[in-house]
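Multiple structures are listed underneath, in C-alpha cells.
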Structure I
C-alpha cells in the first residue's frame, strides 16, 4: 500500500530523509519556505560572484557514504580534503598559526609558545578519540523513546568519561596545554557548535579528534551548494517534487492524527506521514502552538549564537590570504563570555573569513576574489535592533583591512549583509539563532526535542534541533534516525 510523506523544509536533513524514504517505496513531497532548496546550506549569486551562505567545510564524510548506500544512489558531488585546515591570527600580531592535520607540521607552528606540543596534543587527541568511539554508536547514532532509554545507554559508557560532562571545553584544554594561543585556537570547536568554550561540555573536545585524526575537514568541489544541487537532482530522478515559497503556518487534525498542514495561502497539504525539517522546537510552538514550546519557554532554552554574515566581491586577488581564516582579538575570555548576551561592543569583533574563490575559482570573475565573512553575534532575544548593521559592517571591514594590509573599501564591488533578523526571516530560525538549540547537558541526547511528535503518531522531526544535534554530518545521521522510526512504524513498502 502506498504511503505519502510530506516533508516541510529542504535542508540537508529533509533532502536526505526524502531520498532514504523514496528508496523504500514511499511517495515523497517537499514544501519549502525559501525560494531555493538547501536551508542554511544555500547560495547567493550576485554581481558575477557566487557565495555559499552558510557552512564552508565539514567532517565525518563517511556519513554521506552511508547515506548514499542507504538511499540507493551514488554520491552526486566530490569531496575535497583539506591538508591545512585553517589559519588563525591574533589582533596586534603579524603571526599566523596554520592548523595542519599533519602533527609534525602542527607542532612546528607552536614550538615557540607550547613546549612539548606534539606529545601533549597526541595525548589530548587520544583521549578525544577514545571517547568518540565509546559513544559513537552507543549514544550518538541511536534513537531514544524516553529519558530512561537515554540514561540506560549512558550507563553503558565507561564512567571514566563522566568528568567530561561537568568540565567545559576550556577546562579540558587547560588540563593539557599551557599557552593562551593553543587553548584559544583549539577551543574554537565550541564556536563551530554555535557556543563558546566556557559553556560547552568538554565532551565536545572530541571534535578536535574528528578534525585532526579521524576524518579531517573537507569541502566540496565547485562549492558546498553542489551538495544541494546533487541531492535535488537525485530527488528529481525519484519523482520527489519540491514546492518553493511555501511556508507552513497552520494544521488540521482528525481522529488524533495530523491530516494536513496549511500554508500561508490557505492551501492544505495532505499526507499519511509528516516529517518536519523546520526547527523541531520552534515548529511545535509556532505551528502546533504547544504551551511547552511557547515563546516564553523557548526564550529560556539555550540557543546557539546568531550569524552576522558579509558576502564581499572584490576587484583583485588576495593570493596571500589562506582559504579558511579566524581573526581573534586579545580579550578572548571576556569576549566569549559577553558576546552571547550582547554585553560587548562590536568595535573590535572576532570573525571568520573564507576566501571562496581560493578553492573554487568559478565563484568570482577572472582576477577577482569572493569573500565570505561570519561574525558570531547575539540572537534576537538579547539584541533585537540591528539598525546598526552598517556600523558593525564597517568595523569588520576596517579590522580586516588592517590585518590583511589592504584598504578593502577601495576594492569592494559587491556587498551583501545578512543580520540575525535576515537569517531568521529567511529560514524560520528561532530569534535568528544560527544552529538551533545549543548543546549543554540539558539539551543533548534525550533532553533535545524528540524526533517523533508527542501528540500525533504520524509526525516526525529531522534536523539540527532534534537528535543528534547541529552540523552537516549530524543532519545526515538525523535523517537515518528518523527514517528508522518511520520504517519501524510503517514498514518497507518495497525492498
Structure II
C-alpha cells in the first residue's frame, strides 16, 4: 500500500485541492511507496497567504527568541538524524552513512544561523555631522522561497531555510517531487522547536508550483539549486518579476593530478568523489585531468579500487553506493557510456556490465580513459557514477582545459608542490577550489557557489552571503535638534 504525501501549510499537514499527484519510488527496489500532491493555484495561494501573515509577526520577534528556536531546532535535528537519514535513503537511494553525512553538513548551517544576533549587527557613527548620528541596519525581506533538488533533500533546504528564518523571514520550501518526505520531517522539527505556524511552509509540486512562486508579487526572493537550464529559467523568470534570485546550476568538476602527486592518495580521492552518492552530487569529481606521466599510473590505481566497491540497497549498512534516483535517469547515464565508447574513449570499467538487482535503478561504476573535450561525456553533466580521465601534457594545458569549460562550480588539484597549488588557486576559474581536497564544499561560515554557468545571481549560498541575500540594508540618519534652531535651507545637505 502506498502512502499519501501532502503539503505543510500554517503549521500542519494540508491536503491539496488540485487532484494531481506524482508517484514516489524506492530506487533500490523500483517499487512505488507513495504518491505526492502536486500543488495547483489554490494550494499555492494558500501557502503564500499563510507565510505572508506569519512573516509580519516573526519579523517583530526578538533576536533572542529567534535564536532560542534555532538552538532547539538544531538539537532536534541532531537527535533525530537516524530517522531522517532512513527517510532520505528510502526515497533517494543513497546509503545511510551518506544520508547521515548530508544531514550533518546541513546541521552546520543551522549552527551558523544560531549566531544571528552577531551576524545582524549593524554599524553606528556618532556625530557624522553636527548633532547627527548615522547607523546601518539589516532587515528581513518578508516571504522567501527555496526550490531544491532531489539529490540533497535535507542539506540543500537547510542551506536556505536556516539563515532565512534566523533573519526574520517566512520561508516556503518547494522540494523535489521525487523525494518529498524529508521536507515534511524538517517542518515537524521546526514546529517542535517552537517556530510559529506559517513561518516554514512546504509546498509540494512541479513546474506549476515553481511558476506560482516565481510570479507571485508576495515572494521577495527565490533560492534554487539544480541543473543549469532550469537555473537560468528560474533566474530570468524571477528577476523579470522583480525578485532577488540566487540560482545554482550544473557542474563538471575537474581534479587535476600533477606528476608529483601521491598517486594512491589521488586515486582514493577520485574514487570517493566520483562515485559517492552514485555520482549524483553537483560537487562530484567527474573529470580527472592526468598531467604528464601521471596518467597511466592514475588509471591503473583507480581501476584496481573499483571491484572492491560494494553497491546495493542504501538501507544495507554494508553498501557503499546505492542506486540512481529513477529508471529514466539510470538509462540516460548508461547511454552516456555508450556515447563515450562510440566517440573513442577507452572503457576501462563498464558499469553497464553488472549483476546488480534489475528491479532497482542500479548502475555499476564506470571509468573512461582518453576522453577528449569534444565528447559528450566531457561536455555534459552526466550526474551518475562515471569518471572520465583526460590526459594533459603540461600544467598549463590542464588549467586551460578547466577554464575553457562552461561550468565553473568546483575544482581540485593533487600535488606536493605548494607553489603550483598556489598558482592554481590564483588562476583557475571556479568558485570553489580544493588543494588535495577532492570535494571542496565550504564550511557553513563561508559560502557555497560556482562561477560561469554554475551560478546565476550576485551572491553565493549560505554563510555570510546567505545573511546578505535574505536581508536588505537600511541606513538611518538621526538628528534631535533644539526646535528653536530650526530654519528653511534649500541647499544640498552638508556634513561639515
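No lab work stands behind these numbers, since they all come straight from the coordinates. Everything numeric in this text was worked out from a predicted model, so none of it was measured. Cβ atoms are built from the backbone, for glycine too; each structure is taken alone.
Taking mean count of other Cβ atoms within 10 Å over residues 108-115 as the criterion, the largest value within structures I, II is that of II. A value of 18 was computed for relative contact order in percent (Cα under 8 Å, 6 or more apart); which of I, II is the source structure? Answer by label: II.
Looking at mean count of other Cβ atoms within 10 Å over residues 84-91 for structures I, II, the greatest value goes to II. Here helix-only ellipticity at 222 nm (-39500 (n - 2.57) for each DSSP H run of 4 or more, over all residues; to 500) was derived from just one of the structures I, II, and that gives -9500; the source is I.
Match the computed value 21.1 of mean count of other Cβ atoms within 10 Å over residues 4-11 to one of the structures I, II, and report its label. Clearly, the read-out refers to II.
If FRET efficiency 1/(1 + (r/R0)^6) of positions 132 and 284 (r between Cβ atoms, R0 = 35 Å, to 0.05) computes to 0.70, which of I, II did it come from? Value 0.70 for FRET efficiency 1/(1 + (r/R0)^6) of positions 132 and 284 (r between Cβ atoms, R0 = 35 Å, to 0.05) corresponds to I out of I, II. With Kirkwood radius over Cα pairs in Å computed over the structures I, II, the top value is the one for II, the highest of the group.
Matching task: 29.9 is the computed value of mean count of other Cβ atoms within 10 Å over residues 12-19. Pick the structure from I, II.
Details: I: 29.9; II: 14.6.
It was calculated from structure I.
Comparing FRET efficiency 1/(1 + (r/R0)^6) of positions 76 and 436 (r between Cβ atoms, R0 = 25 Å, to 0.05) across I, II, which is largest? Comparing I, II by FRET efficiency 1/(1 + (r/R0)^6) of positions 76 and 436 (r between Cβ atoms, R0 = 25 Å, to 0.05), the maximum is at I.
Kindly point out which one of I, II the value 1.6 was derived from, the read-out being distance in nm of label points 7 Å out along Cα→Cβ at positions 348 and 364. This value belongs to structure II.
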